[in-house]
Structure formats: C-alpha cells, structure tokens
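Each structure below is given as structure tokens.
Values quoted throughout were computed directly from the atomic coordinates according to the rules given, and no laboratory measurement underlies them. As the structure is a prediction and not an experimental result, all values here were calculated from the model. Cβ atoms are built from the backbone, for glycine too; each structure is taken alone.
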Structure I
Amino acid sequence: MTALTYKGMQYESGAGESVLDTLLRNKIDIPYSCKAGACNICMMVGDEKELISHATHGIKNTLVEQGHFLACQCVVTDPITVHEAEDVSVFCQAIVNDKDFLSDKVCRLRLHPAIGLYYRAGQYINIRMPNGQIRSYSLASLPTEDDYLELHIKRMDGGLMSNWLLDEVQQGDTLEIQGAYGDCYYLSEDQDCDIVMIGTGTGLAPLVGILRDAITSGHKGQIKLYHGEREASGLYFDTELKALSAAHSNIHYFPCASEDADNSEQAIHSGRAADYAFASNKNLAGNLVYLCGSPQMVKSARKMAYLAGASMKQIYSDPFVTKDIRQTSDQKSPIDKSVERRHN
C-alpha cells in the first residue's frame, strides 16, 4: 500500500492502482472520462515529478514542467501528494460565435477562443460546464481556413453536457475549453495513399475535418467516407458531403442506415457502415484507415482493417468513449445509465 495525499487527507493506494482509481474508490469526485490517457480530463498536479514522469504522455511540455500528469495513468510506489490542476493553466474561454441545428438531434457550435489555439483538424477539445462536468468534442473545422472551432454535438438521453449545450447555451455565451488533443488527423506526406473513413453518429465530425484537410493539401489518392446511423434521418451532414463528393472526382461518400433505410432511396445503403465498407474494400494494403465513433465499431473495424491488409501504423482511430451519468449519492433513484462520450 502506498500513501496518497490529497487536500490534506491521506489515502492508501493499492498495488497497481492508479491515482484516479484510488481517489474514486474513496468517493472523491474527480473529473475524468476515458480512463485511457486520451482525453486529459483527469489532469492533476504532483509535487514529486520523478514519480509522475511516466504519466505525462500527450501533455504540453510547459505543463509537465509545472508537475501536471494524468491521474488515470499514474501508478505510484512511493508516497505522493497530488492537487487539482490550476484552472488558469489548463482552460481558456471561448465565445459562441454561432449555433445552429444540423438535425433534430445534432447541434453545430462555432466557437472563437480568447487565445490562439494550435490544433489539427480531427483533434478534440474539452468543454467544462459551470458545475465542473467536463466532456470532449471533436473538431470539424480546419485551422488554415476557419477562424472558429466547429463542433457537432448530438443530444444524449440524460446527457448532462449535451442537453446543456443544445438547450441552454446560446450565441454570445462564453464557454471554458481545454486542448486540443488527439492524434487522429491527416498528414500531407500521405497524399498519394488511398483512404477509407468510417464514422458513426457524430464520429463524422473529425472525419469532416480530416477530409477538408486532405482536400486543401491536394490529396491525390482516392478517399471513401462511410457514415453510419441507425435511421436515415440521422445522416445530418448528407447534403454537404454529397456536394463535396460531386466537386472532387477522388472523393466518394457512402451514407448508411442500419435500421430503416428507404429501399427506394438508392443513395442510402441499408446496413452498418463498417460492414459495407469492408465488403467493398477487401484489400486495404497501403491504405490509410480512419475510424471514429462508437467504441464497439472502432474496436471491431480496427481488427477488420488489419485483417484486410492495412498496417497498424496506418489505422487511425478515435473511439467515442462513454461515461456513466452518475447521480449524487443522496438521490434515492437507481443510477442513470445514460451516457455521454468524450466527444458527445
């Protein structure tokens, strides 16, 4: 057992247990989401830098120097003292420039950050609610062309953040944002490769950013984008993607609906996007593959892409990891099992 000190209280950390899990086990309310070292939501500060050096991957060097680390990745074997991350060094403000609805369930926000934000199309940012809740959302905007950050946000049943953003946040409001993060983006050195993109739900958002980046970079290979939803009405960016496909001979867009595709509408494939994509692309050797959306789809599609010949180094994925929306301990009703993804 290892002593972990937080806010003057000492807790015992079990063998192999992370800082985050130790605090959660002791009913300490710590912000977190993916628990995989991807979202940076559980970032904290430690006094003993040598003990946390293994838990700083993906954090800016300037923050690492100040002792920031990821609590979900930090397993310590010696006594350590940790603190909440300084808000001023992690979050900045952004104005809501524009808000519109792309469908009855998907809202588009365009934000203008108060300070310059370096990012790549397809990365994601974190948003913090006034009550401290944090979620992550992918960027559909392109930094070389847009002076705003574009987010596609889907309403989740019981989702704290998504319902707040869709129902309460308005144009002109100020949000707190953090980031950008993520390694699922386009590299111009790959402009001759063919690309297969598969997205479910608002997993389409990062793919839109990546697609726009590829177009601007003069991508020469073929690009096939498969977007899947349960219902055809959920294909919220259908018109825009059809226009892009019509304007560029090397871009091919395939909308898919798994439950109620209208057979009379031949432009919409009936079935799952991943199934259709791999049935149509049996040899992916030398291809780039981008997978964004539900964790189940990403996990199975990554394996299928590899078995179809794609190199693991050329498979980029962004699973929309979900988080239980927990009720406070003084509530009598059962735990709400609705979920919101890092991005949703």
Structure II
Amino acid sequence: MTDKRAAFLYDPIVLEHRPSYGHPERAERASTIVKTLADTGLWPHLTHVAPRAATPDEILRVHTSAVVDKAQRVSAAGGGLLDAGDTMASEQSYDAALAAAGAAIGAVDAVVLNDGVDAAFAIVRPPGHHATPSQSMGFCIFNNIAVAAAHAIAEHGLERVLIVDFDVHHGNGTQDIFYGDPRVLFYSSHQYPEYPGTGSVNEVGEGDGRGFTVNVPMPAGVGDGGFARIIDTILTPVADRFKPELILVSAGYDAHWRNSAYVRGIDERVSVAGFYTIAKQIQAIADKHCPGRLAAILEGGYDLDGLAYGVDATLRAWLGMPAIDDPAGPSPIAAVEGQKFDTMLAQVRSVHGL
C-alpha cells in the first residue's frame, strides 16, 4: 500500500466539447480514461478534487481578448471553426474550455497549497499546448498549462516554474506565451518537423527569456529507451540548473506506438511501460527540487487504450505503485535511435551548455 497521494481533477462537462464526427479529439478520450482507472482498480486510490471553471480574466493572463471572445461567440452560435484548420467548437465548447483551464489551475492549487497530496493530474479537453496568445489552433482552444503557470506566478508568487511537454507534437503555443519570460522554463521533446513545424534546437527564447526554452526535436522511431535517455541527458541537468519551485507536465500520450494510425506523420514507438518510466524520471526531478509540487495536465493521445493506460501508468508511478502489465505491449516495429538521434542530442547539449 502506498503512502503517497495524487489529486485527480475531472469535470464531466469536458465531454460536451464535441468536434465533428470522426475527429480524433473526441469525448471518448476522457471517458475511457475514467473507465480504465476504475477497471484497473486505481480509482479509489486517487484523491478526487472537484475543479472549478477558470474565469475569463484568468484566461486573459495568457491570451488576447479576441481568443476568448471568438470561442464564446462561436460556441454561442452552435459551433464552428476557430482556425483555418481543424480546431472546432461546438455549443458547449466554451464552457468545456473554461472548465479545462480551471482544472489546470486546481491542479496547481492542490500541490502548491500542500493539501496533503504529492502530485496532481487534471483530465481535460480540449487540450491546450498549441493555443498561442492570439490564436486557438491544433485542437486547442485555451492553453491550459499556460493558464496554470501564470496562475502559479500571479497568485502563489512562484518565480521558477518548469513546464515539461512530452506530447509527440511541439507545444508551440506554450513556447510563444513564455518565450521572453525567465520565470518559466519550457522544455519540449517532440517529433520534428511534424505539426506544427516549430521547435527546432535553436529556438531558445528571447530577451530575458533567452535560454529558458529547451527544444528536443526528435527524429521518427524513438522508443522507450530514447525518451529515457533524453530525460537523463537533457531535462535532468536543465532542471538542476533552473531549480524549479513547481513542475507542470503537458502530458500527451500520442508518442504511443499505436497513434500512428490516428494522426498522419507521427511515428514514435513508446509503450505504456515507457510512460511509466518517463513519469518516474520526472518525479525524481520534482523530488529533488520541489517535493510535492508536481502536476500534469492532459494534452494529446488518440488511441484510447494507449492514452488511458498511459495515464494509469503515470499515476501509478507518482503514487509509488508498481506498473501493471502493458495491455498493448511494446511497439511491433523496433525503436531506432542511431546517429541522427545522437547528433540531435549533442546539438541540444551544445546549444544549452550542458
């Protein structure tokens, strides 16, 4: 039996964000997570915290009023596109997006106020890390993790917040929001140059924020061992230098090997067991620098089992519980690191003086 506690934040209203039929960012993503946590027996081990909706003013810390106004207007009209691509709102999407950002804020409050929890996880949708200051995009309406980080700074007085983004896609919106801000160190490992095409090694921040953006642009085919190596050789020393007071995780599970069937172009080969290891590595960094201040906000992941069992694995790692058997197993196509991967790691380390 574990003596650790993890706060779990979930509002069923996030199921009411309903893009068009066949859209990969579907309500079943959240409902399957909840069902799986019950089926695996993890549900009663979680500390359930009822989240509140974010206020428009909290969203405006990181977004222009035009982003908020458009999301509200399009939802009120019954739904429609929020960008030129595939970011869609339905009738209740505005309320769902406020709830998602509010759950991210609640996750911060749970760990920063030391309510007896060691970590927190907010199950939200729509996701957030592609939403820029002035544009909803990439399935994301508001940037939930950016709202959470801004809340930590404004309301809790924190001066060093580390955002770790292991979604297979680059968190361009989060990067843009904090690109000049030395209080937030943004770290992203992602398949490059897949959507949105940003996140090169040389994107490092600007002005006072120079050096506080760390991008790890991976080639295709990286699996469990490659992700673990990236964290050991790049994220850990970066965190040692930054000494975060809070770690926020953009927890996207679309690096799972099954996701190549859902999103064109991506091909990383991580297993559920790999996500367990990633979670333990991030927890070790938090334990060293900011014990009890570790919170995850859900991002991508479109294979329902890979997503749900990935969340289960993350929570088990943070609760100090053993992993359960990976129902999907390892990728049937072997992971590849190789010279291209090694060269990329060397470039990142050189650019950031590691």
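Have a look at I, II and say which one yields -5500 for helix-only ellipticity at 222 nm (-39500 (n - 2.57) for each DSSP H run of 4 or more, over all residues; to 500), as calculated. The read-out was computed on structure I. To which of I, II does the computed value 1.2 (distance in nm of label points 7 Å out along Cα→Cβ at positions 112 and 184) belong? Computed on structure II.
Ranked by relative contact order in percent (Cα under 8 Å, 6 or more apart), structures I, II are topped by II, which has the highest value. Assuming 3.5 is distance in nm of label points 7 Å out along Cα→Cβ at positions 144 and 176 as calculated from a single structure, say which of I, II it is. It must be structure I, since only it matches.
Which of I, II yields 3.4 for distance in nm of label points 7 Å out along Cα→Cβ at positions 64 and 152, as computed? The structure behind it is I.
Could you tell me which structure in I, II was used to calculate Cα Rg over 2.2 N^0.38 Å as 0.89? Source structure: II. Quick check for you: by FRET efficiency 1/(1 + (r/R0)^6) of positions 128 and 288 (r between Cβ atoms, R0 = 25 Å, to 0.05), which of I, II is greatest? By FRET efficiency 1/(1 + (r/R0)^6) of positions 128 and 288 (r between Cβ atoms, R0 = 25 Å, to 0.05), the leading structure of I, II is II. Tell me which of I, II gives 28.4 when you compute mean count of other Cβ atoms within 10 Å over residues 120-127. Corresponding structure: II.
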